[in-house]
Structure I
Amino acid sequence: MEASVGIFGGTFDPPHVGHVAAAERCRAALGLDRVLLVVANDPWQKLPDRRVSPAPIRLGMVEAAVAGHPGLEASDLEIVRGGASYTIDTVEELERTEAIRSPWVIVGSDLSTTLDTWERHGDLALRVRIAVLSRPGSPLVLPRGWRSVAVASDELDVSSSMIRARVAHGQPIDDFVVPEVVRHIADENLYIDETDGSS
């Protein structure tokens, strides 16, 4: 029986409890064997004036965040591949190396209307199914022309940008990230000078 796989890509700078809850919710709702939290090497959609933490550090934080969550895996596919990170390249690599077909790509409702701006979106639409997660403050809209379903999330009102801002202002973040991620942030002196509001 072919494994059912979800691809949950992101910058994960840092990964937080909302990311893990979303991955768990999709795994349960869609009956997935695995959810790959794919850490972007070079997230092309991020604002050019925000410094993104080095990819290996973000990968280490994701590995810590999913520890103890069976079926959730941190993936370094895009880091190893290098260059700009495009979902279509990741899907094609999984097809080639693991014979994975029609994976689910997990996106938040804030991104569901932007899929037609993604690299080679026409090819991507033929190869994947889309799981759109509700997100606080964003209307849940299923993208036209894509095989998609809505998945109700836990509606945790947390974002990476909020966590970065709290670190910059010396505020605690223990309610939003696991202790090992807190240690990563402290050890690497991340987000001390964070000033922007991007997620």
Structure II
Amino acid sequence: MPSWNLENAEKIQQESPYTFYRPSEAIIGRLRVGDVVKLIFNFESDDPDVPAGERMWVIIKSLDQNGIYKGKLDNEPYHIKDLKAGDDIEFKREHIIQYDTLDDLDIEDENDEKLDQYFKKCFVSNQIMNYGLKVGRLYKEEPQQEDETGWTLMSDHETQEYVDDPNNLQYISIGKVLNIDDSFIHLLDEPIGSEFARDEITGTFYPIQ
């Protein structure tokens, strides 16, 4: 038995839809023999400093009617000892996390375009990220840098003392928050100066004047 297995990227995308990039189904459906795709090769290690997987390129050699790809490994593994460049790899579309083609596909990757906006940063309370509370209040200020959204997200249960301690806030991509609570996603394009709170009964957001 090999020491490795392929990660199901489709499952990761479903769990983290706002931060994990995977080519759209339209893109994957256009890939052909000779194109190159990246897969995640999982393996186990007792070394805590070693990653759980290696991301490596595979050249597509064939695709059958059952959706089984056969390819050739195009990288030399660093950690996986029973794999080497040139080895045959069998995989499916759900394993593909990236691609490079011989020809221009002449098609926009909707997944790539969608994720760009969610990599921008926001401030978020630890009560949301560490303790599972929902976003209860959010306000938008002028972003200080290009990679910022301007949004601050709170549970609305924080005390002033809690908010005044910078250790209780995280500065992370807004996509990480959306992965656990995307109930406020429709508000992201609201103008600077906007502020909203969640109605505890209906769960909907209302503007604060």
Structure III
Amino acid sequence: MKRIVLITGLVAGVASMPAVAQDLQQRVEESRAVAQEFSKTLREQLMQAMQAGGPVEAIAVCNTAAPEIARMHSEARGWSVGRTSLKVRNPGSAPDAWETAVLQQFEQRKAAGEDPAGIEFAEVVATDNGQVFRYMKAIPTAEPCLACHGSNLAPEVSARLQELYPEDQATGFAVGDLRGAFTIEQPM
């Protein structure tokens, strides 16, 4: 059973109103669908690359396709869609303070026994430009991920990672670890 933690403190007293609660639930469902589509599209492209040229080819897909998939979803909806992690491969994907706190919460939830595949979080956040809806969905590490994110990388994989990502921190993962999260921000 999936569980979403939804904090609506910024709309306290209003959250009990059916229209607001319905809007927030719809935002969660839409964000969840975008994260699932992003994951599916990227996974398909990565698996094709793995079959065609192994992990080195998959690295190239992550380097070019993942940002393109994020851009496509962002532009299609007028949202900010991406991926982040506490151990980033691309410094441009580093988490902001809110994302860092949520990722740390995800780690705590996993440590408490929650299945990483179902971990997600949504919240209405006040910013300098008004309120925004933010959503994150955990990305658990699966067996195929270890070829590029594990502890025992092939020399050609390490060389390609060093070439594309000289500041890479995204290795040393094991199956079931939280690799990171999809992150979505919607204007209110």
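So FRET efficiency 1/(1 + (r/R0)^6) of positions 34 and 146 (r between Cβ atoms, R0 = 25 Å, to 0.05), computed for just one structure, reads 0.10; which one of I, II, III is that? Computing FRET efficiency 1/(1 + (r/R0)^6) of positions 34 and 146 (r between Cβ atoms, R0 = 25 Å, to 0.05) on every structure in I, II, III gives 0.10 only for II.
Hey, relative contact order in percent (Cα under 8 Å, 6 or more apart) derived from one of I, II, III reads 24; which structure? The value was obtained from structure I. To test your reading of the models, identify which of I, II, III gives 12.6 for mean count of other Cβ atoms within 10 Å over residues 18-25 when calculated. This figure was derived from III. Taking -3500 as the value of helix-only ellipticity at 222 nm (-39500 (n - 2.57) for each DSSP H run of 4 or more, over all residues; to 500) derived from one of the structures shown (I, II, III), identify that structure. Going through each structure in turn, the value belongs to II. The value 1.08 for Rg/Rh (Cα atoms, Kirkwood Rh) was derived from one model only; which of I, II, III is it? The read-out comes from structure II.
Upon calculation of percent of Cα pairs over 12 Å apart, for residues 114-161 alone from the atomic coordinates, which of the structures I, II, III produces 73?
Working: I: 67; II: 64; III: 73.
Only structure III yields this read-out.
Of the structures I, II, III, report the one carrying the highest value of FRET efficiency 1/(1 + (r/R0)^6) of positions 42 and 138 (r between Cβ atoms, R0 = 25 Å, to 0.05). By FRET efficiency 1/(1 + (r/R0)^6) of positions 42 and 138 (r between Cβ atoms, R0 = 25 Å, to 0.05), the leading structure of I, II, III is III.
Every number here is computed from the coordinates shown, using simple stated rules; none is lab data. This is a predicted model, so every value here is computed, not measured. Cβ atoms are built from the backbone, for glycine too; each structure is taken alone.
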